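Asks: The structures considered in this document are given below.
Derivation of every value follows stated rules applied to the coordinates shown; laboratory data play no part. What you see is a predicted model; the values in this text were computed from it and never measured. Cβ atoms are built from the backbone, for glycine too; each structure is taken alone.
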Structure I
Amino acid sequence: MAADSESKLQLVRRHIRAFPDFPKKGVVFRDICPLLKDPAALTAATDLFEEHVRKNHQQVDLIVGLDARGFLFGPLLAQRLGVGFVLIRKKGKLPGATVSVAYDLEYGKAEAEVQEDAVAPGQKILLIDDLLATGGTLFAACELMKKQQAVILGCLVVIELRELHGVDKLKPHAVFSLLQY
């Protein structure tokens with residue numbers, strides 16, 4: 001990694017805060033709020049995502065962000081790349097005709113949806129979110145994009161919690177994470 005990219009990555013790393021035993025004992029919550037609060041750190045994260053995409057994905061049609069923190073990084077990246085941004089929301093939050101997919105959560109079920117006309121068949125997309133833990137939400141988003149007949153180029157996250165093996169659930173899709181814990 002170039003020295004400039006490494007210094008940007010260190011800036012991003014310094015702006016992630018750890019909260020032990022939140023939301024329950026034994027969990028270390030990785031907080032992105034300090035990253036969002038600092039313009040230089042947020043710019044560095046966006047720069048790193050942009051560098052990765054430009055190097056590895058010559059043609060991207062859309063950035064698809066997951067509710068809700070994918071909405072923070074996705075539009076910034078989409079604007080830099082000169083492409084559109086699409087929302088994947090929790091069920092019942094989007095107007096008009098939608099396509100949805102149900103998925104399992106740790107303690108129940110949820111549904112994610114996208115507007116029916118948001119992604120055209122064959123469009124090349126990248127999914128973005130703040131965190132990859134078990135992979136359930138990103139997996140559901142991939143399934144939703146498959147229903148739309150999109151070409152999934154990969155997934156982008158700020159933080160990957162490696163011990164939870166979420167990347168395994170997303171295979172064969174590539175996952176790019178800025179930080180791994």
Structure II
Amino acid sequence: MAGVVQPANFSNIRFDIPELKGDNYKVWKERVLLNLGWMDIDYAIRKDEPLALTDTSTAADITLYERWEQSNRLNVMFIKTRISTSIRGSIDQHEKVKDLLKAIDDQFVTSDKALASTLIMKLSSVRLIDVRGVREHIMQIRDIVAQLKNLEVEMSNSFMVHYILNTLPHRYGPFKISYNVHIRINGQLMNL
């Protein structure tokens with residue numbers, strides 16, 4: 001039939017959700033939340049827990065609470081299956097998905113800061129070695145900078161160009177001078 005929108009076939013869609021191992025936290029969290037949302041079971045993540053049921057609870061209250069409870073239970077089980085057993089023990093056990101996600105967030109925010117510090121130290125010690133070429137040297141620095149960007153530590157392209165030039169040995173002096181002169185001339189032409 002023309003013009004009829006067919007519902008998505010969820011069984012045909014696959015999201016690669018890596019197991020949380022420590023160095024993949026941001027990707028892991030994005031994919032877990034995407035998958036839970038796509039399966040439409042993320043209600044307990046999006047909404048606060050409803051009031052506890054009482055003798056005076058209406059049918060709507062009961063339905064709402066049961067929906068939240070089922071979503072919460074499925075979310076907790078799903079998340080726990082995507083965490084490495086070596087990490088699972090270091091994360092406090094929680095019955096509510098929001099509390100579990102907060103505990104995981106708290107665990108890995110400090111890990112991100114430590115990783116960023118390690119990468120900055122690595123970046124500051126990178127020097128061109130004769131065994132490798134200049135291209136590999138630049139690619140190594142760009143890789144570290146990309147990892148830092150994922151940790152929300154950003155550096156401008158201009159800074160990185162000058163940083164890379166300063167990591168080159170003295171024998172690249174004529175190249176550095178040529179580059180700086182070229183940039184200065186082009187910059188003056190741009191201002192005309």
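Asks: Assign the value 21.6, calculated as Kirkwood radius over Cα pairs in Å, to the correct structure from I, II.
Replies: Label of the source structure: II.
Asks: Where does the value 0.70 come from, among I, II, when FRET efficiency 1/(1 + (r/R0)^6) of positions 50 and 146 (r between Cβ atoms, R0 = 30 Å, to 0.05) is the thing being computed?
Replies: I
Asks: A value of 2.3 was derived for distance in nm of label points 7 Å out along Cα→Cβ at positions 42 and 138; which structure in I, II was it taken from?
Replies: Traced to structure I.
Asks: From I, II, which structure was helix-only ellipticity at 222 nm (-39500 (n - 2.57) for each DSSP H run of 4 or more, over all residues; to 500) = -20500 calculated on?
Replies: Of the options listed, only II reproduces it.
Asks: Using FRET efficiency 1/(1 + (r/R0)^6) of positions 18 and 82 (r between Cβ atoms, R0 = 30 Å, to 0.05) for the comparison, can you identify which of I, II gives the largest number?
Replies: Largest one: structure II.
Asks: Also: Could you tell me which structure in I, II was used to calculate FRET efficiency 1/(1 + (r/R0)^6) of positions 66 and 90 (r between Cβ atoms, R0 = 35 Å, to 0.05) as 1.00?
Replies: Only one of I, II returns 1.00 for FRET efficiency 1/(1 + (r/R0)^6) of positions 66 and 90 (r between Cβ atoms, R0 = 35 Å, to 0.05), namely I.
Asks: Using the calculated result 7.1 for mean projected area of the Cα convex hull in nm², for residues 74-153 alone, pick out the matching structure from I, II.
Replies: So the calculation was done on II.
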